[in-house]
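Just so it is clear, none of the values below were taken in a lab; they were calculated from the coordinates. Because the structure is predicted, anything quoted here is derived from the model rather than measured. Cβ atoms are built from the backbone, for glycine too; each structure is taken alone.
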Structure P
Amino acid sequence: MRNENIDFLRGVAVLMVLYAHMQLSRLIKFGWAGVDLFFVLSGFLVTGLLFHEIKKYGSINGKLFLIRRGFKIYPNYYLFLLIAIIFELLIPNEDRFWRKLIYEALFIQNYTELIGLHWHTWSLSVEEQFYFILVFIIFIFSKFKLIGVGKPYFFYFFLGIAIFCLTFRVITTLKYPIYVSDIHTYPTHLRIDSLLFGSLIAYYYSYYEEQVLLFFQKNYKILIAACLFCLSFSVFLPIQNNFMHTFGLTFQYLGNGILLILMVSNQQLSNLIKRITGAKIYAWIAKVGFYSYSIYLWHTFVQHYIIGNINIYITRIFANHLKVGEVFEFILYVFLSIFFGVIMGKLIEIPFLKLREIYFPKRSEAL
């Protein structure tokens with residue numbers, strides 16, 4: 001059963017990304033942090049499935065898990081790359097196109113100087129690499145009975161990885177003081193701590209749910225203040241800032257993690273947000289969150305091939321009102337990105353998920 005509050009967070013994350021890639025104001029730059037929210041959410045949700053499996057069976061079926069993730073990720077993703085090939089054949093405009101395509105097809109574009117055909121897919125490569133690493137880690141932990149109540153080994157593991165990632169972010173920044181995205185923020189070994197923090201939350205939520213919920217309910221106001229403090233850095237500092245892409249990223253996932261548990265532990269925060277936004281807007285953002293993967297994947301297609309081609313006409317129409325033209329262009333971009341993402345979700349993602357449930361059902365359903 002889907003959780004509307006988690007879908008709302010997904011919706012917020014993808015709307016932040018849309019804003020970041022065509023922002024209206026030079027003063028408001030925190031949209032980039034939407035990816036970090038996605039990382040924590042992904043770590044929490046995906047690892048939660050594995051912990052549930054361990055609690056029920058004492059082990060995991062890593063092969064089945066990866067196949068099921070593949071049905072979620074690959075169909076839409078490789079269609080996206082196929083469309084890129086078609087456009088390149090019709091209108092060649094990419095230097096070293098085929099090399100970039102190979103990197104992107106193998107989900108290793110975040111470790112190449114070419115980045116890939118589409119800069120935004122670096123985060124998908126981080127997540128894809130994380131899934132394989134996660135399955136191996138959880139398999140080892142479950143095999144040696146290191147996961148469960150009274151066994152803090154997963155926390156120690158996360159702490160070690162968090163220190164490792166932060167240390168390498170600092171070392172990288174000292175070696176390369178001028179920010180370059182594919183050096184400072186794209187590599188998995190610099191960002192996997194965000195995903196693993198979501199995994200850590202899933203661990204405590206799976207094995208200490210009552211204690212976690214009680215703690216967050218009792219310390220609700222303090223935790224909101226801590227959340228706002230951690231997330232405030234991304235509001236005032238751009239990712240290019242040396243503090244932001246080192247220690248700031250640690251604060252970012254800590255704040256996102258607190259926000260996540262506050263949203264799932266009780267209804268206080270979600271009810272407050274609903275009163276501020278209105279129930280209908282809240283539900284709409286949650287609906288956007290339901291299609292967030294598809295929207296995230298296809299929004300650059302809309303930006304480059306649709307908005308890019310009609311931009312000349314927008315400029316002509318609003319020649320004497322540049323700001324109005326920018327606002328109109330932004331609204332059109334957001335609307336079309338969501339519309340196109342929802343359409344592709346309905347046509348590609350959802351049908352393949354239905355096929356997944358037929359041919360590769362969950363372990364409990366397969367027995």
Structure Q
Amino acid sequence: MRPRLDPADRAAVGTWLASRAALLVLTVAGARQLSGTRAGDVPGLLTRWDRWDVELFRKVAEFGYSGYPAHYPDPGIEAFFPGFPLVLSLAHRLVLSWTAAGLLVSLVAGCAASVWLSRLAALDGVRGDRAVLYLVLSPYAVFLAAGYSESLFLALALPGWYCARRGWWRAAGLLVAGACAVRISGLFLAVGLLVQYGLTVRRVRPDAAWLLAPFGALLAYAAYLHALTGDWLRWPHAQVQGWDRQLTLPWETLATTWTAARQPAQGAEYAWSWHAEILAVLLGVVLTAVLLRRRRWAEGVYVGLSVAALATSSYYLSVARATLLWFPLWLLLAEAAQRRRWVHPAYVWVCAPLMALGVLTFTSGRWVG
């Protein structure tokens with residue numbers, strides 16, 4: 001792996017840092033314009049980013065899964081994988097604020113993810129800075145900045161996939177193992193990694209053993225939860241206990257989500273979010289079909305398994321946010337923009353306002369997804 005940044009890497013980093021500056025402007029301006037309070041009562045910058053799952057990740061980082069008695073139990077807290085809280089606790093040694101520590105982790109991890117997304121794009125012969133731009137302009141890109149696990153997952157998954165594309169299987173296995181410690185999405189990436197190995201090597205060699213490392217990371221977390229709770233299946237049980245999510249038939253999941261989206265009495269932001277979740281599942285199905293049609297089998301398996309898992313839960317939840325993790329999407333968009341000039345302006349003009357809306361909504365404490 002290249003230790004130095006070449007011009008394409010620097011362009012990717014520049015795109016990432018410029019997008020962070022834009023989010024800072026949006027946060028400050030949004031606080032002043034949309035708070036509905038007196039100027040002296042406008043919430044501070046860090047307060048605007050201390051929303052939703054940020055607090056849950058902080059609890060795990062500060063107190064562990066057993067928790068501080070005054071705050072716990074939080075139903076379903078074990079659904080949050082330990083990778084991000086561990087890194088968050090390390091970052092907190094550098095900055096006093098937990099919220100600032102989360103922002104710092106996402107900033108650094110996102111910068112690394114941008115470089116590796118650009119390098120993956122170079123393997124496909126497309127502009128890496130365009131792929132990064134489309135990622136940071138995603139309508140749900142706010143979760144790449146907040147103290148959430150998406151940026152850290154990409155910072156491990158993308159170099160892991162790059163190593164797999166180059167045939168560096170030991171590094172690929174270890175990096176994807178790290179991704180497995182951050183999110184359950186790592187499991188689907190690990191399966192895709194096995195497919196990539198089979199397509200590339202076509203026989204089992206000693207280096208294939210490294211591809212078991214991701215599954216070892218998942219088993220280690222299951223063993224830890226068993227030691228803590230006595231339940232080997234604590235993670236899926238936490239999904240049920242905390243969010244009432246369990247395996248259902250896909251048409252039942254769609255029906256439940258569609259019914260929720262059409263409820264006139266609920267908050268408008270929730271109705272918007274339910275519709276976005278449905279569109280995200282449709283996008284995932286189309287993306288999987290495109291990848292399989294183009295014989296990008298391993299990437300198709302990764303995205304397809306991700307979509308299948310999300311589409312067979314009790315209802316669609318965080319699917320729109322999960323699109324950030326479908327890195328083949330950003331590569332295909334960059335390729336399409338290279339072939340058809342209208343793709344780039346169309347994407348920017350449609351998605352940039354939606355990205356800004358997501359930032360303003362999140363930092364105002366309203367539900368995004």
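A few remarks follow.
- Given 33, 25, 22 for semi-axes √(5λ) of the Cα gyration tensor in Å, calculated: source structure among P, Q: P
- Among candidates P, Q, the computation of Rg/Rh (Cα atoms, Kirkwood Rh), for residues 17-120 alone that gave 1.07 used structure P.
- Which of P, Q leads on relative contact order in percent (Cα under 8 Å, 6 or more apart), largest value: P
- Among P, Q, structure where FRET efficiency 1/(1 + (r/R0)^6) of positions 49 and 89 (r between Cβ atoms, R0 = 41 Å, to 0.05) as derived comes to 0.55: P
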